[in-house]
Structure 1
Amino acid sequence: MANYPASQPGSKRHTLSVLVENRPGVLARIAGLFARRAFNIDSLSVSPTERPDISRVTVTAEVEDLPLEQIIKQLNKLLHVLKIVDLDPDTTVERELVLIKVSADESNRSDVLEIVRLFRVRVVDVNPESLTIEATGAEGKIDALLGLLEHYGIIELVRSGAVAVTRGPRALSEKVIGSEITGR
């Protein structure tokens, strides 16, 4: 069995925010870099930013600090990568979205609805035998909700990758100017 770096002592969860030119193939190059270095991506989210020519790739992975520095240096060398930031959890707002289809019939529906109320999440679909719940929040909140719903039987689960922004008035893309995009 391979001894992957993510399983090493000293690994910790990092969230990278990578600004890239909005072009085909960029995501494949980023994912390929992680794969070549044998690091598993725990979550991945990609979307356009406030600027249509720039996309934000949010990657979470369990990595030690030294290999992370090497990954960041290699990401900076990739074509169409504009900026990379290892986000500090203390100065970042990070959220996930999850849809959970949970068994909920006459015998336990009120219990499941009480959990929904406590977590301030929403029921988005009702069926005689199940409820579909939509929740957004930090990883810990989502994990706690799933832990409570597990008892009732999770039928299906879809969880997004983390999305994150730094706190305060500045945008990550502020320092990326148009010439950086056309010049590469």
Structure 2
Amino acid sequence: MSQETIQTLFNDSIQTQVATADSLGDIIESATSKLVAALLNGNRVFSCGDDSSQFVAAHFAELLVHGSELERPPFPAIHLVSQARDSVNQECFSRQVSALGQERDVLVVFVSQKQSESLHQAMTAAVSRDMQIITITGEDAGEITGLLGPNDVEVRIPSNSRARIVEQQLFLSQTFCDLIENQIFGGM
């Protein structure tokens, strides 16, 4: 291990964060507005992610339920999970969306790789339930973006590195929660 490699990894992470901030401010604001509107109207937020982003989806739902920086009432957020028996089942998320999702609920999808049939099916189920969709992807999200409608939002992180994408997804999950709390309860 060399100091140069360590420095390069840190620099890559910082550069991705700066590029995300520079290019996605309006999109992050739009996604936050959709989340705030849904929560204020009594709708729920569902989250799911592919293999590398599953923990980010769980963390995001946990932040919405338990709060970030404020002591506040919980927001109705559900992390969609893949059960052990669903590990080969591509319907693991779509079945939950079909069972629980309602019109104007929001599905937040964390995508760190090009193809994920289970996320594709979850988004298809959300479309059929008239839910709003927010995806948080890398530069090349593959076919996932084709499922987005005109009222949906894609937050496209300017990177193709899975590590940099997941880092930014984690940061954005915290950012969304902070912005939601600020808009609903004031502060910042």
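Where a number appears in this text, it was derived from the coordinates with a stated rule and is not lab data. This structure is a prediction, so every number in the text was calculated from the model and none was measured. Cβ atoms are built from the backbone, for glycine too; each structure is taken alone.
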Consider the structures 1, 2: one of them gives -0.24, -0.31 for log10 I(q)/I(0) by the Debye sum over Cα atoms at q = 0.08, 0.09 Å⁻¹ as calculated from the coordinates. Say which.
2
One of 1, 2 was used to compute helix-only ellipticity at 222 nm (-39500 (n - 2.57) for each DSSP H run of 4 or more, over all residues; to 500), and the result was -17000. Which label is that?
2
Given a value of 4.0 for distance in nm of label points 7 Å out along Cα→Cβ at positions 20 and 108, point me to the structure among 1, 2 it was derived from.
1
